[in-house]
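Several structures are given next for inspection.
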Structure 1
Amino acid sequence: MYPSNRLSRRGQRRRWSWKISLASVLIPLLLVLGTAVYQLWVHDDRVELLVVDRGTGEPIAGATVETPNGLLQTDREGRVRVPRLPEGSLRIVAPDHDAVVVSVNRETRRLRVPLRSNVVQGSVVRNGDGQPISGVTIRAVRDGVTLASAVTDATGHYVLRGVPEGAELVAEHTEYTTARVTLGTDQTVADLALHPDVLRGIVQDPQGRPVAAIVATTGRWTRVAEDGTFQLKGVGPGQQVFIKAPGYRATSLVVPESFQVQVTLEPLIVRAIYINALVASKPEALEKRLQLVDRTELNAVVIDLKDSTGQVYYDTQVALAHEIGAVRPILQPRELVSGLKARGIYTIARIVVFEDPILAEARPEWAIRDRTTGQAWRTWNGVAW
């Protein structure tokens, strides 16, 4: 019995020795592995940044983080781990976004970094029918300075990069009214509708021949070209436009939505009667002359507003005329012309200029001088000009 017992005890010792040896290897290995896991996942001594778009909240892949030790990039989830700094700053940049600088310190563990998109895009169409407009210049302006610009393509689409925060978009085209829009916070889409402002047309006589006319509206005018065509910029739908030409009756029209017109001017052969200011100021005397126009081939009147005596027969706004005593306001031109137009009578104002004795006497230095005497030149009856 004794020998067999000794053998059993020896086998047991050998088995324990093997287990102890294995444990002596595995335990340190597990400790090292556990330490690594702790360092990497549980006690990662790095700052985790999450970079997102400020407007949409979507992660930004490929953003660059500038650190004191070099450059790092965010993954497809917008994340990146940066070695911890005792205290300092990190600069984060990404395509089509404004760069930002963030501060970190030893206590910073995680940081969400929103970046503002600086790209604005949209479409520009014609107001009313929604047709795309190509060739529109889009400018991003802040404090009166243009900081970015783009031009719409054939589909009316544009992409504007580098747009600063708080910018105003200005859309310009030679044939449309300039449009302006102030961008809202994080606005990246801006569609615009432009109003046409160029009236195009042709002016001709009843035989279809071009007429050299003037086309005008308040504060704007243009000449008709030799072929009868014209372009008047700066007008809007419903605005009144006047067309005048020597030898033709003046006419007017309202700008249509199409901004295209064809105008036919009727020839005007003036057959007028002359009416002096004194007659024109007396209703009964004036009516007798106008009845003559009504029943004959006459179609116009010539009325004195300032005659050869130098007197001005309406309340002119010219201060000099009042200073020299030349004003005798016996006519009300606005009412007079309105009544004549209502009767279809063409009106011509007569204003005498060089023969002006009142002004010549009041301002002799302006008068025509006699070469021989050096004094004011006078007519046979003593009137100075």
Structure 2
Amino acid sequence: MNFDLGEDDRLLVEGVREFCEREIAPHAAAWDEAEAMPEDLPARLAELGLLGMELPEETGGVGLSAVAGAAVVAELARASAAVALSVAAHNALVVGYVHRCATAEQRDRCLPPLVDGRWLGAFALSEPAAGTDATALETVARKAGNDYVLSGRKTTITHGTRAGLYLVAARIETGDGPIGTFAVEADRPGIEKTRVPTLGMCACDVGDVTFADVRVPASGLLGTPGESWRDLKAVLDRGRINVAAMATGIAHAAFEAARDYAKERRQFGRPIADFQAIQWKLADMATRLEAARLLVMQAAAAHDAGLRVRELAARAKVFAAETAVDAANDAVQIHGGYGYTREYPVERYLRDARLCGIGEGTNDVMRLLVGRAVARRFGGGAQA
């Protein structure tokens, strides 16, 4: 597979790197402390094309490949994992689902405000009883004249309290009915939002959202009931590549911080980078980071080629997520006591990295998907 970026994609990724170094990285710690990003940040990201980066140009996007999109997410995460999470979830899960499943009229209504920064998108799938088992949905949409009435609660939703548009997965009519996905504007009566404090990525809004008899026009139903679960799994596969890319960005930041500190910190009359114990940690960090990047690029390139990516995305996500946690943990260790303080960014990298093994499918589920795929290739095993 060819992982090389085209000239236009390469220039955009370089522009994102420069923007991150100038506009995001210097403020990431303050945003983390405040548990909020600037209100105008979505509009600034939209100016770079990052809120519709993989949409075709004819629908208002930039038309990036998945390989280039993963590179963008990694650059964002290197500066601020919270910003990367916001952009990644918005693009892969919300914009991607609308583009995949919506009618032309629905796209015309939903995509422009999502792409230009007026709306952030929220993918409202997880529920108190439906996390890893996402089919255990209890949110129900009942037909009422020309509308549907949504009732249910969604938990730990990215952009939960800040979204302009929710994509809400619900059972149609009854608790065992087919799954449908609805585009719901955030200003509809009956939507209640609560911010959820998190361990890491604190600048990115995460919230619980309750839909208390929220009326949605029938035109808000995206796609065909009964096929939504297939479509949801497809966008989750794409989203997992972004989570893996985000993990490589965190690991990259942790490696750079550890390397630079080890070159400057002196003990016993010389830089600690001269000691074998530190060199081995840096060697392992660099090796695993490169391996994680290659797994991400492999999955993204397969997506660009139109291939099935469930196993590749799962492999990339589980390896990159664990690489990020280990790299951040080693970075804290190399910093010693300073690493445990907020004077240096490595404690934030460790907090941020922990989400990568949970969001959009836990590492345990990723291993299950990979294991099933491997078993099938050798003549057995259930469907992934």
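Bear in mind that the values in this text are calculations on the coordinates, not laboratory data. If you're wondering where the values come from, they're calculated on a predicted model, not measured in any experiment. Cβ atoms are built from the backbone, for glycine too; each structure is taken alone.
Look at distance in nm of label points 7 Å out along Cα→Cβ at positions 249 and 281 for each of 1, 2: the largest one is in 1. 1, 2: which one has distance in nm of label points 7 Å out along Cα→Cβ at positions 233 and 265, as calculated, at 2.4? The structure behind it is 1. Thinking of 1, 2, which structure, once FRET efficiency 1/(1 + (r/R0)^6) of positions 273 and 305 (r between Cβ atoms, R0 = 25 Å, to 0.05) is computed, gives back 0.95? The value was obtained from structure 1. Among candidates 1, 2, the computation of distance in nm of label points 7 Å out along Cα→Cβ at positions 113 and 369 that gave 8.4 used structure 1. In this comparison of 1, 2, the computed figure 174, 54, 38 for Cα extents along the principal axes in Å is attributed to 1. With relative contact order in percent (Cα under 8 Å, 6 or more apart) coming out at 7, pick the structure among 1, 2 it was computed from. Derived from the structure labelled 1. Which of 1, 2 yields 1, 6, 11, 10, 9, 10, 11, 11, 9, 5, 4, 4, 4, 3, 1, 0 for P(r) over Cα pairs in 5 Å bins from 0, in percent, for residues 153-336 alone, as computed? For P(r) over Cα pairs in 5 Å bins from 0, in percent, for residues 153-336 alone, the value 1, 6, 11, 10, 9, 10, 11, 11, 9, 5, 4, 4, 4, 3, 1, 0 is produced by structure 1. helix-only ellipticity at 222 nm (-39500 (n - 2.57) for each DSSP H run of 4 or more, over all residues; to 500) computed as -15500: which structure among 1, 2? Comparing all candidates, it corresponds to 2. Calculated for structures 1, 2, mean count of other Cβ atoms within 10 Å over residues 89-96 is largest in 2.
Between structures 1, 2, the calculation of mean count of other Cβ atoms within 10 Å over residues 65-72 yields its largest number for 2. For which of 1, 2 does distance in nm of label points 7 Å out along Cα→Cβ at positions 97 and 209, calculated from the coordinates, equal 0.8? Only one of 1, 2 returns 0.8 for distance in nm of label points 7 Å out along Cα→Cβ at positions 97 and 209, namely 2.
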